[in-house]
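Listed after this line are the structures, all set down as structure tokens.
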Structure P
Amino acid sequence: MLLVVAILLAVFVLPEPWNIAAVIAGLLGEMAEATFGIWYSRRRRAAIGAEAMVGSVVRVVEACRPKGRASYKGELWDAVCASGAESGERVRIDAVDGLVLVVERIREP
């Protein structure tokens, strides 16, 4: 966008020596923006898969005694809770075993 503005200024507004400087400045600005965007997008690895789910808090949909169902980001998952959890209770994901969430109750003070 900065380059487009610089070109328009160079063609319609600026006199001879300044129009070239404006285009060069716009080009340098575009290159800096692209470099920053690439750096910003690569600074952290994307969290995907089961390792991203571990530690998340989910809500129990069907009581876990010890098997039930839990909702993770709008998706229903089979869940296993050794200590048991009632419907509507919040639990933390400890592990993912295939398509089953291994969860534990959250101890709230």
Structure Q
Amino acid sequence: MTREEFINGLREVARFLERHPEMPTPTCPLTVNVFVDTKEELAALARFGPWQKKGDDNYFYFTRDIGALSYDVNINRKKICHRVVVGTEVVPAQPEKIVEKVQWVCVEPLLAVQS
């Protein structure tokens, strides 16, 4: 899908909902996800903030609410940080399970972005 096709699709959805007020709007928040491959690409997009920084075990991302939408810029966490095991925890189960406690450590500050 091209950029123009995506933008036109958003406009078509808006027009459809305007023409048909009986149609329900989504009940869950809508998130637009974009993915980048390098820290440099992420830094270049950071200037369009302000952003909130978020992450999980797989991705780091900047997120920003734009109207009723959330716009997220994602990068694979392994590309910008190092996964460090800081301990383990025994989870009672059948059989017993050992789970790693993990922190993500970024050598450099994770981009100077307004939060």
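Only the coordinates and a few stated rules stand behind these numbers; no lab work does. Because the structure is a prediction, the values reported are computed rather than measured. Cβ atoms are built from the backbone, for glycine too; each structure is taken alone.
Of the structures labelled P, Q, one was used to calculate log10 I(q)/I(0) by the Debye sum over Cα atoms at q = 0.14, 0.16, 0.18, 0.25 Å⁻¹, for residues 29-76 alone, giving -0.30, -0.39, -0.49, -0.93. Name it.
Answer by label: Q.
-12500 is what came out when helix-only ellipticity at 222 nm (-39500 (n - 2.57) for each DSSP H run of 4 or more, over all residues; to 500) was calculated for one structure; which of P, Q is it?
Label of the source structure: P.
Can you say which of P, Q returns 80, 29, 21 when Cα extents along the principal axes in Å is computed?
Considering all the candidates, the number was obtained from P.
Can you say which of P, Q returns 3.7 when distance in nm of label points 7 Å out along Cα→Cβ at positions 21 and 45 is computed?
Q
Comparing P, Q, where is mean count of other Cβ atoms within 10 Å over residues 37-44 highest?
Result for mean count of other Cβ atoms within 10 Å over residues 37-44 over P, Q: largest is Q.
The value 1.00 for FRET efficiency 1/(1 + (r/R0)^6) of positions 69 and 101 (r between Cβ atoms, R0 = 35 Å, to 0.05) was derived from one model only; which of P, Q is it?
Label of the source structure: P.
From P, Q, which structure was relative contact order in percent (Cα under 8 Å, 6 or more apart) = 18 calculated on?
Answer for the origin of the read-out: P.
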